[in-house]
Structure P
Amino acid sequence: MNVFRVFRRCASTIFKENVIKIDNHPINYLKVGEGEHNLICLPGALGTIWSDFKPQIEGLDKSKFTVVALDPIGYGKSRPPSRKFDVKFYHKDAEISSKLMETLNIKKYSILGWSDGGISALIQAAAHPERINKLAIWGSNAYITKDDMTHYEAIRDTSKWSEKMRSPLEIVYGADNLRDMMIDWYNALDKIYKQGGDICKNDVKKISSPVLILHGDKDPVVPGEHPLYLKDNLKNARLHRFPDGKHNIHLRYAKEFNDIVTKFLLEA
């Protein structure tokens, strides 16, 4: 559920992206670093490697981490075709990212998941507990409420977004395609809500890996009840708050965020 992002292109030439087929889908990914701790970064809605994780790809210590990031199915350079949303798209994203790590022969790893990516991270951790080391998630939720749908309704129409938020994504997708994808995303969440609102509550209860939940207290997309629910229902979780943070705390407070996450991931 990431639409409040700051998109910044990477001008560096040291990072090489590749495209491979997974379940007959073209998946664009990036792998950097040579550290012992493997890490995959899962973007939010409509998100890409560089729109969602530039400060982490460039800022995390490459001697300590090997970082994998991807454009999920139908996003960024993992097109064509464009994303088709249904009520199980979170589970499909979790499956594809897991298979990407298998293809790269990375057997044990941690996950950084933002927004939609955090939801898929929870599903992935529940499905493959033997492979997951730790999770760091933010801007994510395990269920959808009527209040949540009000927030999503407010951001459904891309023509009402600010120029700063809309223009970079129009460069990636085109104005019409961006509009249509956002409407499809909203409609999928609306169907989940009308079916009871449960996204991954049962998955949350299965997770035993350590989880760091980060939350911006001024997040306009994900209300504060969601990180509290996750903290109370995950077996081994802690919560770190950014009092003035919004939805994109890892971009707005990149160095502080990276330091906090690094300490969590590397501690015994």
Structure Q
Amino acid sequence: MKFWATPYHYNLLKDQERLSAFYEAIKTKSRGVVFDLGSGSGIMSCFAAPYSDFIYSIEIHTRSAAYAAENLKGWKNIEVINSDVNGFNFTCKADVIICEMLDTALIDEEQVPVLNHALKYLNSGGVVIPAGVLNGAELVSMENPGLVYEDQAKINYRVLGSMVIYDSLLFKEKIIEEVEEDIVFHLKKSGKINALKLTTFTLLSEDLICGPTPMLNPPLFIPLDELYANKGDKVTVNLAYTMGGGLDSIQTKIKNIS
């Protein structure tokens, strides 16, 4: 089947690991009325169509919505709507909401307010795909530290301790967009600390987890004020950002070392 897509959505379609994980979750959980929010090329709606009564496939960008309408025209139980979800007048409730979150720690994720708005239209007992995320952080020593995603450049770095899962989110609950965490790291190696590495794991469902893929949650490096620390030291870093607020919302501070 040929799928029409913008260059960005074409790259999403090439990420087979991501697509396979979403397909498994959608095949298992889809039923009744489905809202596919930010539907892009319509691939998730296509996955859900055989298992659902009706799907509202909503996409804000006109060109993408037109491609989705072409891709999905063979399905009688899908309506493609070119609209901003935040201003859309839902006339029914959903049994399933598909709202793909693609950005690490949801920092630069435009879907956060979209999902928060749509949750009031989810039936009791309904499900959200994906179900949530786990966010982890590591202290690293990085050559040429900067605010950069791992897929954007060749990055040389050394991890100085174990990953700390500092936040877990379930999307059936309203997302609190302001995040501030004191993260405590126990160093396993001595070295120069100058960056945080954030990694997000997507919970497609309660029993299906997907790590970073080429187009899903590439790890994000965040620079820190440089200091030297020894193996066995405990380092506390304050990390703050706004989910959906963009990379400019990130603030970091090394609070103490002991």
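Comparing mean count of other Cβ atoms within 10 Å over residues 86-93 across P, Q, which is largest?
P
To which of P, Q does the computed value -0.53, -0.63, -0.83 (log10 I(q)/I(0) by the Debye sum over Cα atoms at q = 0.10, 0.11, 0.13 Å⁻¹) belong?
The read-out comes from structure Q.
Suppose helix-only ellipticity at 222 nm (-39500 (n - 2.57) for each DSSP H run of 4 or more, over all residues; to 500) works out to -5000; of P, Q, which structure was it derived from?
Only one of P, Q returns -5000 for helix-only ellipticity at 222 nm (-39500 (n - 2.57) for each DSSP H run of 4 or more, over all residues; to 500), namely Q.
Values in this text are rule-based calculations from the coordinates and carry no lab data. It should be emphasised that the depicted structure is a prediction, and the values quoted were computed from it without experimental measurement. Cβ atoms are built from the backbone, for glycine too; each structure is taken alone.
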